[in-house]
Structure P
Amino acid sequence: MSVDDPVVAQIQLGILLRELREGADLTADVARRHIEVSSASMSRIENGKQAIQPETVTVLLDLYGASDADSAEALRLASVPKPRGRRRRSASYRDAAPNWFTRYLVLEAEASEIAVYENEPIPGLFQTADYARAILQAGAPLAGAQEVGKRVDLRMGRQRILTRTDPPPAQVEVILHEATLHRVIGDDTIMAAQLKHLLDVSELPNVTVRVLPFRPRPTPNHDESFIAGARFVLLKLPDRGTMLYLDDFGGATYPEDLKVIQEYAAAYQRLRIVAEDPDASRKLIAKLVKQYR
């Protein structure tokens with residue numbers, strides 16, 4: 001995370017304060033009464049949408065019994081200076097590993113609608129623990145079992161947005177290139193369980209899974225030959241419009257240029273046109289489940 005990026009710093013601070021509160025086994029209502037703010041303000045603070053003064057952060061840290069290390073980090077984040085002028089719409093934020101994903105976690109949890117195009121692994125929201133563990137171990141070969149286990153738990157925890165009741169669950173649509181179903185992660189047993197889980201998740205009323213087949217049907221605009229190149233995510237956020245998330249091996253980018261966002265939204269629609277409908281997609285997935293068993 002860039003030390004001088006106020007947007008990312010504010011989101012990081014919200015995540016940290018929420019973790020410290022939950023670690024102290026305190027409710028958000030107790031915390032917000034302690035610093036005399038509304039429930040809505042407390043929610044915005046923990047979701048990185050509202051700034052909080054360092055003095056107020058100190059009050060919360062005392063309430064939570066935070067360690068010296070956590071207190072220092074929280075106060076550092078709270079002290080990142082805010083820009084005086086309006087941020088240019090052409091800006092992009094580049095978050096350096098290992099903290100680059102924390103901003104996305106907040107945005108994903110806040111989103112009311114999520115549209116994903118994936119061309120290699122099954123998306124994290126739909127992964128089984130074994131499938132996730134195989135990917136995470138390969139991505140961090142020097143990490144110990146405990147560290148990998150924490151990352152798996154985090155990934156599984158993200159999936160609560162699919163079945164939560166307050167706020168309502170996010171509406172999620174994913175377009176999976178057929179290659180994701182053939183790309184063996186772990187072994188055949190893991191793949192069979194993963195695709196069976198994908199079928200189960202696709203039955204949720206707020207989830208739509210579409211498979212982009214190796215041989216898509218022809219269209220007048222030749223959408224069947226359109227290549228997106230890499231995965232991307234469009235997140236619709238209440239009161240904040242649509243955000244675009246792109247990632248690669250080294251980090252993540254959040255382009256803010258409206259034209260760029262519109263281009264990716266149009267690309268998603270082109271991919272959607274040639275993807276199979278949900279029923280045909282489930283049939284294809286079910287067929288592959290049997291092949292892996």
Structure Q
Amino acid sequence: MILVTGGTGMVGRELLGRLASQGRVRVMARDPARVAGSAQAAGSVEVVVGDYQDPRSLGLALAGVRTAFLVTRDVTGGDDERFLKAAVGAGVRRVVKLSAAAVLDGQADDLITRWQRGCEELLRGSGLEWTLLRPRAFASNVLAWAPSIRSVRTVRALHGSSPNACVDPRDVAEVAARVLTEEGHAGCAYTLTGPEAVTAVGQTEQLGRLLGVRLRFEELSLDEARAALTRRYPQPVVQALLESAERQRAGAKAGVTDTVAALTGRRAGSFGGWARDHLAAFARGE
């Protein structure tokens with residue numbers, strides 16, 4: 001049995017679709033109604049209620065599980081610690097953890113990166129077999145621009161000329177599916193990127209060409225970016241994201257790996273390919 005957490009996220013939804021035909025799969029969610037996709041509709045994925053804050057629910061969700069895919073988001077809590085304790089108690093063999101590429105950057109000392117490093121250390125010290133997936137930013141992060149693209153044909157972002165080798169979340173899901181179902185990945189850490197670094201200005205231009213319209217890019221000041229982020233996140237997370245943006249401006253996120261190709265046998269998907277397949281999210285409903 002494979003347990004998937006984070007099944008409502010960008011990677012989790014794609015992962016469930018890939019695992020549904022490969023054997024017994026269970027997805028844990030606080031709200032099972034939010035678990036979407038054809039796999040669930042076909043009844044090929046077992047959906048269970050589980051909450052990182054509730055050790056009993058974790059134990060039930062992990063019963064009979066051999067391998068688990070772990071996604072956590074609470075940078076202030078002990079979700080990883082509680083999950084791993086329950087996994088050990090349930091006799092789980094291996095945990096595949098979704099981490100982040102920033103953990104390898106010695107200059108990265110923001111809250112989110114420190115948290116991810118701590119989570120990795122917990123897993124490595126748990127006694128379980130482990131595999132770490134360290135993606136760069138998801139190409140799908142640009143979905144945050146969709147409302148302003150649809151309404152005023154404008155993208156607003158900080159440091160528009162800074163490069164990021166963003167990765168298609170479908171590639172992360174494909175790698176995760178292979179790692180979860182194949183042998184030979186225990187004790188491995190995989191950094192996942194797209195095939196090239198792109199900038200927000202470049203992404204805006206690509207989206208405009210695909211939509212057949214002219215999109216305007218508007219550079220945000222640091223204060224404007226802080227205000228926009230504050231509407232969505234608590235202040236410690238806002239500060240971490242701004243520090244991360246500064247590292248990107250310095251080129252820390254431009255490096256490309258061939259890991260996706262090595263593990264899947266095909267080239268990593270480009271930002272343009274992802275955008276083409278999700279263009280409806282940016283198009284006006286006219």
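No lab work stands behind these numbers, since they all come straight from the coordinates. Quick caveat: nothing in here was measured; it's all calculated off a predicted structure. Cβ atoms are built from the backbone, for glycine too; each structure is taken alone.
Structures P, Q were compared on mean count of other Cβ atoms within 10 Å over residues 67-74, and the highest value belongs to Q. Source structure of the calculated read-out (helix-only ellipticity at 222 nm (-39500 (n - 2.57) for each DSSP H run of 4 or more, over all residues; to 500), -12000) within P, Q: Q. Among the shown structures P, Q, from which was the value 2.8 of distance in nm of label points 7 Å out along Cα→Cβ at positions 115 and 203 calculated? Derived from P, not from the others. Taking distance in nm of label points 7 Å out along Cα→Cβ at positions 171 and 235 as the criterion, the highest value among P, Q goes to Q.
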